[in-house]
Structure I
Amino acid sequence: MFNQFARAARLAVLEAARDAQNRAAAEVTDEHLLLALINQPETTSAELLRQAGVTSAKVDAAFRTAERKAGLSDAEAATLLRELGIDLDEVVARVEQSLGEKALVGVARPRRHHRPPFAPTAKDIIRGALSQARSLRHKELSNEHLLLALAEHEGVAGQLLAAHGLSYLDVRAQLAKAS
């Protein structure tokens, strides 16, 4: 499958794995994939992200906020808790009031010397990127396909992109204009 990746996309996936390893993350996630796209300034994807105001600092902040909520995006939390009448922000605030700030953040893991595995979410995004490339009849998977897949996903990265005017349809339209 990796042979279907354009050079920049291959580098982005490798950079995401390196970033996860450097941060001592248990898994490579959509956070690392999005950061890797931002960190390739010469690509169309990075330019779209820059124009929309999506920065590494904003990605970090969004994922730290989600981490406080056990890794759930607002959309995921709403879906899981809506029927129960539970306000996740209120629960997080009460737990942190009782047990301290970041009480719900996972226990720190020892730094690994090998690359962490890809989380199911990251694998879904990469599969989604392949699907985007196929649906557009492109021979190679590019960073733009990764960005489309991130925008289509309901996780934290997708939520952050949508908040910056980069919903799936917006990204697709802007990429069509850029090519």
Structure II
Amino acid sequence: MAKAAASTFKTKLLRPAKPGEDGSWAFLVLPKGSSDTLPRRGRTSVEGTINGHPFQATLEPDGQLSHWLRVSRELREAARASIGELVTVQIPPADPEPEPQPPNDLQEALAACPAAKAAWNDTTTIARLDWIHWVESSKQAKTRKSRVENARDMLSSGKKRVCCFDQSGFYSKSLSAPQAAD
């Protein structure tokens, strides 16, 4: 398969209104046209550059059929980019999609159930990415615990894909880019 062409654009590096304990990160939102060149509306891995500095990351859906990118302090400094400045971004989709790393709670559930682990290993990389995304998109600890248990049970019964999960966040509004600080 031919590698998709990179999308190049300029966008503002934003400070999140609620950065959590690690307040050193920033983010950017892809223009819709650039996001449209990517293979999917859900999580998508890319290998790109910010101000010419290379990075590898997984873009998150913004709930508006586009994507956003969390930019660590290290990446921001390496790209010589300051919050509030316009940065030049070049993003092609990663080809092939890298193997996702399941979170610890999901790994433990899979390790404890050989049938679920076998089904997990028999799915596609994109399907595994969707399972992880479904677990990680839960807002409450109780919901996350339930999703991990449900993922284990569904996989052990032979189900290979998450059903009824809007990976883009567009229909359920469960996913979105962070709010930018003023």
Checklist entry - For which of I, II does distance in nm of label points 7 Å out along Cα→Cβ at positions 19 and 43, calculated from the coordinates, equal 2.4? => result II
Checklist entry - Computing helix-only ellipticity at 222 nm (-39500 (n - 2.57) for each DSSP H run of 4 or more, over all residues; to 500) gives -8500 for which of I, II? => result II
Checklist entry - A value of 13.1 was derived for mean count of other Cβ atoms within 10 Å over residues 91-98; which structure in I, II was it taken from? => result I
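Read the figures in this text as sums done on the coordinates, not as results from a lab. Just so it is clear, the structure is predicted and the values come from calculations on it, not from any experiment. Cβ atoms are built from the backbone, for glycine too; each structure is taken alone.
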